[in-house]
Structure P
Amino acid sequence: MKPPTILLVDDEPNTLKVLSAILKKKGFDVITTLSAELALEKISEIDVDLVITDFKLPGISGMELVDIILEKRQNLPIIMLTAFGTIEKAVEAMKKGAFNYLTKPVNYDELLIVVNEALEMQKIKRENIILKSQLKEKYSFQKIIGKSQKMQDLFNLIMTISKSNSNVLITGESGTGKELVAKAIHYESSRADKPFVPIDCTSIPAEIFESELFGHERGSFTGAYEKKIGQIEIANEGTVFLDEISELPFMLQKKFLRFLQEKEILRVGGSKRIKVDVRIIAATNKDLIEEIHKGNFREDLYYRLNVVSLRTPPLRERKDDIPLLSDFFLRKFNQSNKKEIRGFEPEAKEALLDYGWRGNVRELENAIERAVVLCNSDTISLRHLPRSIGEINKQEQRLDYGITLLEKEKMLIIEALEKTSYNQTKSAELLGISRKQLRTKMKNHGLLSSKEAED
């Protein structure tokens with residue numbers, strides 16, 4: 001591994017000689033120059049990790065050198081060398097962005113401590129830059145797969161929304177990628193290098209929800225042995241993603257509305273209001289207007305959240321993307337299962353396109369993963385796919401050979417009932433009809449017992 005490169009700048013050759021020898025002895029690469037002008041040339045030619053410069057230099061001063069370097073390389077650490085009488089100037093340089101200063105004559109042990117601290121800080125900054133770049137790449141809208149017009153429209157909307165700080169409401173069925181869209185908005189925005197904090201409203205018990213959002217002070221309730229920072233405060237300057245916002249407890253909605261209005265939080269048991277700057281992105285698979293009519297959701301909160309809205313389309317509305325997604329998941333699960341399956345047989349491709357995908361992209365991903373695990377040949381066939389997908393294909397084939405519409409309806413009802421262990425409510429949801437409609441159809445097809453039919 002290449003050792004760090006340190007640039008020494010001083011107009012006293014003896015100082016350069018002594019400091020260079022000490023640093024080289026510790027394994028550093030050292031470059032020396034007698035002026036700021038020569039130092040700037042070196043910085044433009046060589047990848048320098050740290051600059052140590054005297055304050056008093058001929059021509060461009062050390063203070064001016066700090067300004068010029070930090071204008072071009074904001075993250076390059078600089079250590080100032082200064083005589084006792086110019087300490088104030090060195091402190092001023094630190095306010096401008098210099099890492100630290102040392103007084104002359106330099107204490108060599110102190111020099112090595114400060115140099116190592118500066119290089120460690122430089123390493124952390126570089127790692128953070130790489131990590132942030134990777135996060136932005138991972139969650140960029142370009143990583144959301146789709147070539148259909150509906151997805152292209154969604155990409156354009158993400159880019160437009162990401163430029164603002166307004167609250168966003170994402171609607172769409174389960175499995176359509178609402179959290180992925182929220183992350184894309186965040187990582188394409190000016191808040192990309194700040195926290196993205198997801199909160200699943202379905203997984204937090206109502207009694208601790210307020211504490212999770214806003215935090216609590218020590219002793220504020222039984223079991224509050226330590227102060228807790230809430231998720232909103234943790235996300236300061238970043239983005240909070242509230243998944244399934246319809247599940248936010250009604251008793252907490254007024255307090256959450258006040259936070260949205262005033263941009264302040266009050267920890268449970270606290271007396272001091274804390275200013276926070278976060279963007280709120282909320283998502284739901286429910287009709288919030290319907291929830292308002294039912295009395296489950298506040299209308300004023302809905303309008304505060306729904307400043308900008310977008311809808312993630314279900315997979316059945318963008319079937320052009322199914323082959324693209326299938327190939328993507330095939331590559332993904334080939335890699336994780338150490339397989340080399342080349343593709344799909346025509347019958348399997350047709351079945352994937354014909355299926356309704358009520359579970360959307362998540363269901364497709366699960367189906368492809370299962371197929372990859374079960375497949376021992378170089379192509380995935382119909383038998384490797386879940387039975388429900390294959391059955392739809394077989395039913396379509398039977399339809400071509402004279403099956404009636406009523407017979408097909410009966411088969412679909414039976415399939416739904418078998419899939420849900422004869423739970424009529426879940427079967428109705430699966431078929432996209434009401435339970436009352438399902439029972440009527442079951443009665444017409446002779447699928448209800450005589451006792452049930454009389455009820």
Structure Q
Amino acid sequence: MSTSVKPRTRPPFIERDNYLSRDFLDKEKQHLWPRVWQIAGRLEEISKPGDFLTYNVADESVVVVRLVDGGVKAYHNVCPHRGRRLAEGCGRANQFRCRYHGWAFDLSGRNIHVQDRKDWEDTLDDEEIALHPVKVGLWGGFIWINMDPQSESLAEYLEAVPSFLDPFEYENLRFRWYLELKLPCNWKVALEAFMEGYHVATTHPQLLPVQGDDYTQSVAHGKHSQFGYFTAAAPLGGPSPRLKRTPPRDLRPGVIEFFRQMEEDFGAIFTDRDFEAAKKIMDIVPADALPEIAFSTAVELGRAAAEADGAGYPRNLDYEKLAAAGADWHIFPNCVTLPWFDGAVWYRSRPDGDNPDSCIFNIWSLKRYATGCEPELERKVIHDITGHKFGLIIDQDIANMNAVQQGMKSRAFRRAKPNPVQEVELTNFHQTLEAYVLGETPR
């Protein structure tokens with residue numbers, strides 16, 4: 001019998017070129033973005049016929065429009081005549097007209113005007129001069145696009161994601177606020193700031209006295225992945241075990257403080273309605289109640305408040321499904337979401353042209369509202385974040401991003417070494433990404 005020790009398998013590392021190399025960025029442009037399903041926006045952004053939005057990623061631009069019959073279509077945002085982009089930003093139109101030579105297209109993409117078409121005699125083919133279509137899929141109230149006409153369906157692409165997240169009814173959420181930032185880091189550096197809970201103890205130390213157990217586990221699901229507090233031993237409202245403090249007998253103030261921090265310092269995932277409801281536990285829950293009672297009562301008070309507002313509550317979401325979904329999902333390639341009963345936060349990251357040191361980053365706070373009570377959408381777009389404050393939690397996360405981007409350029413740094421338990425979202429992300437970049441079919 002052999003007495004040799006079996007060597008441990010080293011967890012996957014991530015080469016720094018994945019973040020810094022212009023060649024890697026070029027390969028993403030060639031092999032990633034044209035092949036994957038990605039979110040262009042939400043349905044409420046184009047609620048009426050003629051409403052449109054544009055989605056730009058790398059060198060590509062796609063225009064998404066609501067049709068007269070209520071359907072949604074998407075096209076490459078380029079005039080087939082000389083290549084000028086047709087639409088910018090978002091708005092409403094009954095046709096798309098090129099501002100270079102006046103070629104025009106109806107909402108179905110059909111060419112309806114070529115200036116002096118007779119000059120071409122009979123050589124222009126109607127199909128050739130129509131807008132080039134892009135595949136569209138709908139899930140969770142989001143508009144997904146794929147530039148590859150031979151791609152798998154959106155349902156196939158999402159794999160296990162809907163089975164975990166459908167109970168949250170994302171389709172019934174609406175924008176609470178909308179933020180778009182240009183950040184001085186690679187698009188993956190920005191996104192990865194929200195793909196693990198391992199950073200919370202150091203980056204967000206103010207949460208530790210009231211968050212309970214902050215130790216996470218992460219799990220891959222094909223292209224996508226999640227993390228959660230699946231083995232949490234300390235209840236929310238009390239201190240993290242890292243602090244080595246004796247938990248207070250009365251967790252009510254800690255529960256309220258947790259909701260306060262999430263509302264006042266972030267304004268996302270949980271809602272203002274949840275915070276106001278949580279305050280009532282001081283009058284309802286005895287000080288000596290079991291540890292889990294304070295938090296569960298706050299949740300039920302939030303449910304009652306949402307229903308009283310006419311916002312409703314997810315019908316099929318119970319505590320078992322909440323626990324199975326965990327705290328955070330990475331949806332490949334460029335989205336992360338953290339869901340709750342009546343709210344969520346959604347992050348979306350994209351490269352900024354050909355610059356591996358810059359990205360366009362969206363943060364969307366979503367909330368359930370009674371029909372007709374949604375706030376008017378205000379898109380806050382900031383391309384120079386110098387001097388801006390976005391709330392304590394976001395500011396703490398952003399503070400890491402440029403420091404990571406610059407630090408990785410050190411000759412002493414060759415590769416990242418993700419935590420094999422708590423940062424599986426990162427390793428799974430890069431293994432899948434590298435398969436695309438190499439032109440392979442990911443598992």
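Details
- Which entry (P, Q) yields the derived value -7000 for helix-only ellipticity at 222 nm (-39500 (n - 2.57) for each DSSP H run of 4 or more, over all residues; to 500): Q
- In this comparison of P, Q, the computed figure 0.00 for FRET efficiency 1/(1 + (r/R0)^6) of positions 42 and 170 (r between Cβ atoms, R0 = 25 Å, to 0.05) is attributed to P.
- When relative contact order in percent (Cα under 8 Å, 6 or more apart) is calculated for each of structures P, Q, structure Q gives the greatest result.
- Comparison of P, Q - label where distance in nm of label points 7 Å out along Cα→Cβ at positions 18 and 178 is highest: P
- Each of P, Q could give mean projected area of the Cα convex hull in nm², but the derived value 27.3 comes from Q.
- With mean count of other Cβ atoms within 10 Å over residues 258-265 derived as 19.5, matching label from P, Q: Q
Rule-based calculations on the coordinates, nothing more; no lab input. Owing to the predicted nature of the structure, the values given are computational and were not obtained by experimental measurement. Cβ atoms are built from the backbone, for glycine too; each structure is taken alone.
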